[in-house]
1. Work out which structure the value 3.4 belongs to, where distance in nm of label points 7 Å out along Cα→Cβ at positions 30 and 230 was derived from one of 1, 2.
2. Could you tell me which structure in 1, 2 was used to calculate helix-only ellipticity at 222 nm (-39500 (n - 2.57) for each DSSP H run of 4 or more, over all residues; to 500) as -15500?
3. When FRET efficiency 1/(1 + (r/R0)^6) of positions 86 and 150 (r between Cβ atoms, R0 = 25 Å, to 0.05) is computed for each of 1, 2, which one produces 0.95?
4. Can you spot which of 1, 2 the value 0.90 was calculated from, given it is FRET efficiency 1/(1 + (r/R0)^6) of positions 70 and 134 (r between Cβ atoms, R0 = 30 Å, to 0.05)?
5. Please state which of the structures 1, 2 yields 19.3, 61 when Rg and Dmax of the Cα atoms in Å is computed from it.
6. Which one of 1, 2 has FRET efficiency 1/(1 + (r/R0)^6) of positions 142 and 262 (r between Cβ atoms, R0 = 30 Å, to 0.05), as calculated from the coordinates, equal to 0.65?
7. Given a value of 15.0 for mean count of other Cβ atoms within 10 Å over residues 22-29, calculated from one of 1, 2, which structure does it belong to?
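Taken together, the values in this text are just the output of simple stated rules run on the coordinates, not laboratory data. Note that this is a predicted model, so its numbers are computed, not measured. Cβ atoms are built from the backbone, for glycine too; each structure is taken alone.
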Structure 1
Amino acid sequence: MGADLRFAYADTSFGQLHYAEQGDGPVLLLLHQTPRSWDEFRELIPLLAVDHRVIAMDMVGFGASATLPAPQTIEVFARGAWELLDALGVEFAAVLGHHTGAAVAMEMAAQHSHRIGAVMLSSCPWADERYRADHAVAVGVDQAEQSEDGAHLQTLWDRRRPYYPQPVAGLLDRFIRDALAPGVDPAEGHRACARYRMEDRIGAVRAPVLLIGASDDPFSMPNLPILQARLTGAASVRRVVIENGTVALVEREAAAVASAVRDFLATLWTAPPNVNSVERVH
């Protein structure tokens with residue numbers, strides 16, 4: 001494994017984008033969910049850095065990266081990620097995204113398939129017409145109107161709490177910190193997903209794909225068979241389901257995620273995929 005975790009900024013057309021980096025070897029880019037930051041991957045990074053140069057960015061509009069006015073889009077998040085890689089001189093990478101980050105990873109692979117060696121979609125949404133209609137009227141999980149008495153903090157906490165494993169306080173502290181980062185609207189990234197026409201883009205993915213499901217994540221588990229069926233242009237598609245996984249999959253089940261990712265990347269070119277298999281990790 002390379003040096004210890006280090007932090008830096010890269011200059012892009014959006015302004016400076018913040019990222020964490022560890023390890024040496026093939027580049028693996030990590031993309032977080034809304035409204036998180038690189039910190040979502042704090043536990044995962046050192047496990048993947050054993051044999052990869054891991055870059056966990058604050059996507060544009062999140063964390064310590066340049067702010068991004070609304071309306072935000074998945075396409076712009078993807079362009080920010082490409083500009084970060086360009087600024088770092090990275091021509092070719094694998095990419096892992098979780099929740100919103102998975103949609104961004106998919107869009108990156110659709111935009112420049114020749115530069116993506118593999119795509120890992122963790123708890124990926126299925127953003128089709130029905131998804132867009134549902135999110136046009138529903139109150140989002142991270143939506144809370146700011147109030148002088150601070151009640152919005154309790155609202156943000158309470159809306160996430162049912163989907164996080166116990167003990168919950170440490171995980172939600174990290175979520176709240178990212179949700180309150182300067183310039184971040186904690187609900188806008190979800191709106192960006194609801195603006196995305198995933199059904200028009202998923203067929204352009206050419207790289208091998210690993211679909212990662214979290215067994216106890218009600219938002220994403222139903223999407224696995226739909227995504228697998230729609231990835232018609234991908235070189236291969238594998239699925240793994242991590243038992244006891246929740247919305248906080250990559251923090252709480254980092255070892256299982258790392259094992260699935262490293263196995264997928266290590267065997268990518270040495271074993272034919274079984275596109276109909278579902279592996280369950282305990």
Structure 2
Amino acid sequence: MNLLFQTPVAVARRLAGAVLGLPSPLEGRTVLITGASSGIGEATAYAVAERGGRLLLVARRAEELERVRRAVEERGGTAEAWTVDLTDEEAVASFVEEVLARYGAVDYLVNNAGRSIRRSLELSYERIHDFERTMAINYFGPLRLILGLLPAMRAQRFGHVVNIVTWGVQMKAPKFSAYIASKTALDTFSRIAGRETFGDNVTFTNVRMPLVRTGMIAATEAYSTAPAMSVEQAAHVIVRALEERPITISVPVAKLTEVVTLVAPRLTDALAWMGARQFPDSAAARAAAAAPATTESR
């Protein structure tokens with residue numbers, strides 16, 4: 001699966017670096033990873049630590065985050081753990097202020113924390129809060145960090161932001177309107193921001209990740225047997241994004257779908273509609289929709 005993400009130029013650069021024994025660009029750099037207490041974030045923390053990065057690990061679950069921090073140090077890496085709720089504006093502002101006071105600037109930011117929700121519009125008419133909560137963590141959370149850390153990156157004339165978005169940005173999969181819309185907002189913001197900061201050597205990469213085998217997809221029965229990347233494979237892709245700083249990383253099937261959609265939009269609409277009918281809402285989505293509006297969605 002990882003080879004699908006790689007261009008011939010990227011492969012050649014990687015091989016040249018291995019042959020020449022060049023250090024990773026991450027060595028000695030400060031790398032902030034959100035959602036680091038499990039899944040893709042945890043695997044990425046280990047991969048970055050192996051390349052000599054100085055880790056700032058961020059998540060809400062203090063115990064799990066501390067477990068990851070200890071594991072990084074047991075492997076010979078350097079890491080600090082920060083328990084932060086990215087939907088809390090004051091908490092994020094305080095965190096950013098403290099990080100900048102201690103480090104001056106963050107070199108790399110990986111916006112990995114997020115929530116997914118798969119629920120059809122039919123079950124969403126009275127659930128505007130699903131969209132608000134998803135935007136809060138998937139868009140406004142990363143945006144707070146970017147805006148808080150960006151001035152220092154521009155001042156030091158180096159910085160790179162990696163956003164873990166989704167191939168849904170290109171695929172436009174039914175039943176994922178809340179999730180994909182939030183990720184598309186981050187994807188688009190970062191493309192525009194990257195153009196404004198180009199002259200300051202501050203860059204952005206949107207990793208349009210396909211399905212990854214994490215706890216986030218566990219509630220959807222249709223995904224139990226679907227092809228999916230491991231978290232280690234996903235971490236490998238993120239490290240490539242950090243080291244090589246491409247604008248976008250995607251997979252061929254998503255790129256092809258995007259092109260076909262431009263050429264024949266109604267055809268792809270029809271195919272997506274037929275495909276969605278084969279995979280109804282999960283039991284968890286139906287149960288949540290039937291519960292009072294105050295129930296926390298998953």
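1. Details: 1: 2.7; 2: 3.4.
Derived from 2, not from the others.
2. Label of the originating structure: 2.
3. Details: 1: 0.05; 2: 0.95.
Only one of 1, 2 returns 0.95 for FRET efficiency 1/(1 + (r/R0)^6) of positions 86 and 150 (r between Cβ atoms, R0 = 25 Å, to 0.05), namely 2.
4. This figure was derived from 1.
5. Details: 1: 17.4, 58; 2: 19.3, 61.
Comparing all candidates, it corresponds to 2.
6. 2
7. Computed on structure 2.
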